[in-house]
Structure P
Amino acid sequence: MTDDETDLADAVDRFLEEADATFDQYERGYADADATVSVLRSHADDLRDAFEEERARE
């Protein structure tokens, strides 16, 4: 696995962990639906940025 692939794999792992934590907060009643969607969108943006950075290096 190249460094770029490792970086992207790390970004995917981070996204999944953060998404799970966000869903957990929602399910426990600590966040409402709007806040949950906002946080998930932020995590998706981070993942998209990591993907686009890898693509730009190719």
Structure Q
Amino acid sequence: DYLVPKGSEVCLSFYDLHRDPNFWPNPTEFDPERFVLEKIRKRHPYSYLPFSAGRRNCI
């Protein structure tokens, strides 16, 4: 957990997030099974953000 002071700017590296071995075993290998519904339900909701997330997402 982190405390981000009000007014701070936060920049995420989606490249690194999508290759984090804490969320993705063997992150550099192509594995379409990562996206089957059963596995999607088990992972952290913000471990994969192809277009952003939350109240102010870009789409």
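None of the figures in this text is laboratory data; all of them are computed from the coordinates on show. These numbers were taken from a predicted model, which means no experiment stands behind them. Cβ atoms are built from the backbone, for glycine too; each structure is taken alone.
Observations on the model:
- Among P, Q, structure where helix-only ellipticity at 222 nm (-39500 (n - 2.57) for each DSSP H run of 4 or more, over all residues; to 500) as derived comes to -30500: P
- Which of P, Q leads on distance in nm of label points 7 Å out along Cα→Cβ at positions 30 and 46, largest value: Q
- Given 1.11 for Rg/Rh (Cα atoms, Kirkwood Rh), calculated: source structure among P, Q: P
- Parent structure of the calculated result 48, given that relative contact order in percent (Cα under 8 Å, 6 or more apart) is the read-out and P, Q the choices: P
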